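What follows is calculated from the coordinates using simple rules that are stated; it is not laboratory data. Small disclaimer: the values here were computed from a predicted structure and weren't measured. Cβ atoms are built from the backbone, for glycine too; each structure is taken alone.
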Structure I
Amino acid sequence: MKRLRALLIAAAAVALTAGASDPSERLPDQAQEARARTLFKEVRCLVCQNESIDDSEAQLAGDLRQIVREQVKAGSSDAQIRDFLVERYGEFVLLKPRFSMGNAVLWLAPVVVLLVGGVLMAGLLRRRETPEPALSQDEEARVRRLLEGD
């Protein structure tokens, strides 16, 4: 039973590694292939949108993997490859977008809206609060009588 389980696990591992990428697509230089695979994990599949091109099986992801491999083979730096992809497909292609004013506005807008809402709410609550009116002379006299009666 243990042998069968070990055999099934080994077969599954071989099947998963075999399906990971076609050997004909891989770069002959292992260092370049490792660099390309690292970049694959940083690039979003534009079809799946929530997966990297390393994880996706979409045809476009395969095309993007090929583009990255060609760029790595041509000697482009990682930054140049990212710039090329952003220029071609937009900032959305990166799983971890770069910091920019556009991104800052997107991240800070909810905080600003909450702060403005809080200030407005505090102003409305202050305006609604009315001070206790002072007692008239008749009411004060009545209170004194009631207190003296005890």
Structure II
Amino acid sequence: MKILFLHGWHSVVGGVKPTSLKNAGHQVLNPALDDDDFGLAVRTAQQVYDDEHPDVIVGSSRGSAVAMNLQSGQTPLVLLCPAWKNWGSVATIKSNSRVLHSRADDVIPYADSEELIANSQLDLKSLIEVGTDHRLAEPEPLQVMLKACLELQ
């Protein structure tokens, strides 16, 4: 499976999450997104999407906001602690999306993901509570992220 992974604000390319997807045998596209210019970050991600046609888009925090602002047709989204209220203008997600979030997240409130699911008129099963912090870089959230990608492809 080809996965477009969009990193969070001030995160590094090739971090724990995209590496775990790559180690599971998937092709992972992980472009460097500009931290200061959201529009540029979206354009960079859009170019990779248009060139590569990934099967799934995974966004982490600000990367989720980037993913939500892409023109990506019916390509499924897996959003990790999405920072949609902080960046971009999109307040809904498509039906073939999953949101992973920890109630213990001290960066992006869990309630933001509940609101996103409600705005999108999605079933609550689209919101998966997992992890112990904002990073979602522990073994359990990494496995849940992979499972969500596999289920949606």
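Key figures
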read-out	value
Computed 0.80 for FRET efficiency 1/(1 + (r/R0)^6) of positions 25 and 113 (r between Cβ atoms, R0 = 35 Å, to 0.05) - originating structure among I, II	II
Structures I, II, by mean count of other Cβ atoms within 10 Å over residues 65-72: label with the highest value	II
Of the structures I, II, the one that 19, 17, 16 was derived from, the read-out being semi-axes √(5λ) of the Cα gyration tensor in Å	II
Winner on FRET efficiency 1/(1 + (r/R0)^6) of positions 57 and 105 (r between Cβ atoms, R0 = 35 Å, to 0.05) once structures I, II are ranked, highest first	II
Which of I, II yields -21500 [helix-only ellipticity at 222 nm (-39500 (n - 2.57) for each DSSP H run of 4 or more, over all residues; to 500), calculated]	I
Structure with the greatest value (metric relative contact order in percent (Cα under 8 Å, 6 or more apart), set I, II)	II
FRET efficiency 1/(1 + (r/R0)^6) of positions 1 and 129 (r between Cβ atoms, R0 = 35 Å, to 0.05) derived as 0.00 - corresponding label from I, II	I
Highest-scoring label, criterion being mean count of other Cβ atoms within 10 Å over residues 81-88, among I, II	II
Value 0.85, calculated as FRET efficiency 1/(1 + (r/R0)^6) of positions 9 and 73 (r between Cβ atoms, R0 = 35 Å, to 0.05), assigned to which of I, II	II
